[in-house]
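Okay, got some structures for you below.
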Structure I
Amino acid sequence: MIIDFHTHIFPPEIRKNREKFFKGEPAFELLYGNPRSRMVGAAELVDHMKKCGVNKAVVFGFPWESVEIARMHNDYVLRATERFPDSLIPFACSGIATKNGVNELERCSALGFRGIGELAFYTGKSTDEQLRAIAPVIEMCREKNLVLLVHSNEPVGHEYPGKARAGLRFYYELAKMCKDMPLVLAHWGGGLFFYATLKKEATEVLRNVYYDTAASPYLYHNTIYKLAVEIVGSDKILFGSDFPLLSPSRYFDEMSDAGLPNDDISKITGANAKKLLGI
């Protein structure tokens, strides 16, 4: 079974008139202000999954600052998973700067969402402010046995829309707060996995951290697969395409070209996600 752990869908109201939703949503405008930034609905996602041989996909929306928009988007994700129950696995998403945003995630947890994410801090706020904001979400995930997925990115290199200012300290402190529960860091954790080679503390802190591959073909040479497997093991890596940003087929080609053993590829593309989600 192949499971894509990182995909996005948007309701038709947003796909048809994205400019209407820019006001008060600087992160959304930053990532989707360019009309070439693709947004798809559930049916298009499922159709592409079938073409690429993907059996299931974790699907989520966007961390809206407006709780009303977040609710609309989460409701769309839930309806999509009810329409395609064998294909889609719902994660809830919302901005978490306010209590209302956290309450929206609480509402979704009661509706059968399997996790929370992709949470992100694309603009503003210090590391300490971000950690305080996410603390109640971590407690909710721990209490309700939900998987938490957080956006991360490398702190160096070229600039691009959505490259958050949070540094590796934020992701490391986040891992400390989550060390007794699963935490998925998107986009290879911004390279945080390298610090699992430290002799003191880090091995234990990062013990329950998983790293997804979202956007890897845009960001890294395919040698990253073997490096990550060598450092943290293939059982801590989750295939995520970030569709519609990239097609799953790009990742399958890269894993094959990187010379990963079939057993490692099997774990990364599905077995690890099955275990993590209890499928």
Structure II
Amino acid sequence: MIDNYLLEELVAFNKYKTLAQTAEHLGLSQPAITRGTKKLEQELGLQLFERMPNKITLNETGKFAAQKAAEVLTVNQNFTKEVQNFDQSQKEISVASVAPGPLVLLDKLSQKGLRIENELLANKNIAQLLLDQQYTVVFTNEALKDKNIASSYLGMESLIVNLNEFTPLANKKNVTFKELQGMSFVVLQQIGIWRDLIQEQIPDAKFLYQNNRNDFDEIKNYSIFPYFTTNISRINRVWQKQEMTDRRPVKIADKVATMTFYANYLTKNKNRLMPLITSLQDIWAKVD
């Protein structure tokens, strides 16, 4: 096998035409380049150069060899880059979700090597995102159906409404969406698929959406508006600090208010992802 440095010297000589300029470009001495040209010819068993007093040039075979050497060097460079990129992809797991709950639990794992997409995904074209390898794993409320994708059950997330303590419904063990008709709620904008659910199930309610978490907390803390959490989001450290003593969490009893979540990933990545998924399943199982 011919060393890359010999190919590099040949390509450089073909470009710069003289030993002096080739040596200057490569940061080598002229005798080093001369030794390289002779070694390359020895390894190929061919004459590549025409040598005359005070002058050396490539013959036709040498010019062809320089062209092929340039192609080989490009392939080798691409090989190195592709292997390095693959190695990086093996060290990093990119994660996205259609709802914030799974990401809350993921944060508790303190898993290294994760790149988490902060923007929640719309619940469509998820399979293609995985097939295109834009993400390594995506959390959804349904198992994706594709021969190249595997899905692992994670756990259940249930919607909770936090009602003012003087509201009659606050004394109930659970409520239905129907009982929440006509009410006004302060809601964080980034709640993913939960937003579609509450708008569908309480069509005549008024939702005061807030993009900024501080604005949301300000309205929540200085009003009596009810707001939504889930059994998962309520264990978030931020939520724990901001829970209001005048609100009572009441579970929503409707079947659609409880969603099953799955981790979806390319089947070929299963062995690599199972430690992360298993850890997430374990911590999810501890949530009431």
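Structure above, values below:
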quantity	calculated
Per mean projected area of the Cα convex hull in nm², the highest-valued of structures I, II	II
Structure responsible for 0.85, with FRET efficiency 1/(1 + (r/R0)^6) of positions 61 and 173 (r between Cβ atoms, R0 = 35 Å, to 0.05) calculated and labels I, II on offer	I
Entry that produces 1.1 once distance in nm of label points 7 Å out along Cα→Cβ at positions 13 and 69 is calculated, selected from I, II	I
Parent structure of the calculated result 11.8, 32, given that Rg and Dmax of the Cα atoms in Å, for residues 181-252 alone is the read-out and I, II the choices	II
Label whose coordinates, when Cα extents along the principal axes in Å, for residues 125-212 alone is calculated, return 38, 31, 23 (choices I, II)	I
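Bear in mind these aren't lab numbers, they're just calculated from the coordinates by the rules spelled out. None of the values given here were measured: they were computed from a predicted structure. Cβ atoms are built from the backbone, for glycine too; each structure is taken alone.
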